[in-house]
Structure I
Amino acid sequence: MKALARLKKLVDWLDAEDDPQNPHYDPVHLATTCMLVLVAIGLLYWLLWTLLVYEGGLFAKIAPAVSVLVGRHSLKDYGYLGDPYAMGVFEGWQGNLAALILTVFVLVILHQVYWEGARKARK
């Protein structure tokens with residue numbers, strides 16, 4: 001009988017009403033937040049990796065591109081033989097450029113969100 005009384009006490013404790021003064025814990029919100037954080041970290045990783053590492057990164061292509069634009073060197077000096085075949089130093093420039101555009105886009109949006117929040121906080 002004692003074990004039955006303890007079990008009834010445990011069941012009553014688990015089925016107790018929530019205190020309205022305490023904040024409500026919702027595991028779905030926590031799981032959604034965790035998933036969104038993981039997705040954001042993955043997107044940031046992809047964006048930075050594509051911008052800075054993929055096929056040598058964007059910064060490895062800037063100096064040769066400026067050198068070609070100024071006329072000091074030709075594309076062939078940097079290993080460029082044709083777009084689909086051998087691009088030399090410029091291999092992967094499309095991915096680097098796409099990552100640069102997305103990075104600028106994300107930064108502009110974050111800047112706008114920041115200044116909206118700053119304006120609301122001042123009022």
Structure II
Amino acid sequence: MRFTLLGPIRGGKNHVGITRTGKRYPLKPFVAWREGIFAQLRFVPRELTGKPCIIRVRYFAGDKRKRDVPAMMDALFHCFERSGLVKDDALLCNVEWTYGFDRKNPRTEIEIEEING
């Protein structure tokens with residue numbers, strides 16, 4: 001399965017608020033980003049059966065700032081699981097992540113394939 005998500009990726013771990021009682025909640029910018037990703041994922045066919053997968057991610061940033069790649073991976077995988085694209089994000093066990101730069105067209109190109117055997 002191959003698809004492209006348009007726009008930048010927001011890492012979730014730096015976009016969390018904490019109430020006075022210690023409860024954690026996502027901040028509004030992260031929630032808006034997540035909802036935008038869900039809207040894009042609605043059009044991705046559900047082809048996976050629940051086996052371990054290889055995921056190849058080609059991220060193209062729109063600027064030259066440093067990125068927290070583990071936070072970005074966590075946010076993406078969370079969206080994949082919550083949207084129903086994968087049954088469990090732990091199934092995305094082999095990860096290849098490459099990083100590029102495209103000021104005019106920031107995007108994330110994703111390929112997911114089940115591991116045979």
Structure III
Amino acid sequence: MRERTASVEEVASKAQDEAARYKGAAAELDEEKNLVKSDLASAREAYCEIKEECVNSEIARSAVEEAGKKAREDLEAERICSSSLSDDIDFLKKTLLEKEGAVLQAGKMIEDLRVANTDLTRSY
């Protein structure tokens with residue numbers, strides 16, 4: 001009986017030691033689990049920040065594209081206006097040259113008429 005009691009006590013002692021080791025291992029696993037949870041929370045937060053930056057980047061890219069499109073449209077409108085103004089200037093230059101020619105011709109005719117008038121006056 002004593003041997004049996006000693007054997008049972010030895011088995012109980014070993015069981016207690018083993019239980020203590022399991023408790024230590026469970027505590028370590030619990031710590032690791034908490035670290036993994038913390039890492040997961042950090043990763044989720046980083047993912048949300050990256051996702052937000054991607055959305056902001058897409059919004060900015062879209063705004064830049066829209067501004068570029070508007071600038072191209074404005075540039076085309078200015079080019080058309082410039083071309084039209086250039087055509088108008090060419091037309092006005094041509095008209096001015098024609099009028100200058102007409103004025104010169106009228107001046108010559110007036111001079112010729114004066115000369116003719118002077119000749120007529122002398123002949124009378």
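Work out the source of 6.2 here, i.e. which of I, II, III gives that when distance in nm of label points 7 Å out along Cα→Cβ at positions 2 and 106 is computed. Working shown, then result.
On the way: I: 6.2; II: 2.4; III: 15.3.
The value was obtained from structure I.
Which one of I, II, III has volume of the Cα convex hull per residue in Å³, as calculated from the coordinates, equal to 112?
II
For which of the structures I, II, III does the calculation of helix-only ellipticity at 222 nm (-39500 (n - 2.57) for each DSSP H run of 4 or more, over all residues; to 500) return -7500?
Numbers: I: -22500; II: -7500; III: -38000.
The read-out was computed on structure II.
Which of I, II, III yields 5.9 for distance in nm of label points 7 Å out along Cα→Cβ at positions 10 and 58, as computed? Can you show the working numbers first?
Details: I: 5.9; II: 2.7; III: 7.1.
Structure of origin is I.
Rule-based calculations on the coordinates, nothing more; no lab input. Bear in mind the structure is a predicted one, so any value in this text is a computation, not a measurement. Cβ atoms are built from the backbone, for glycine too; each structure is taken alone.
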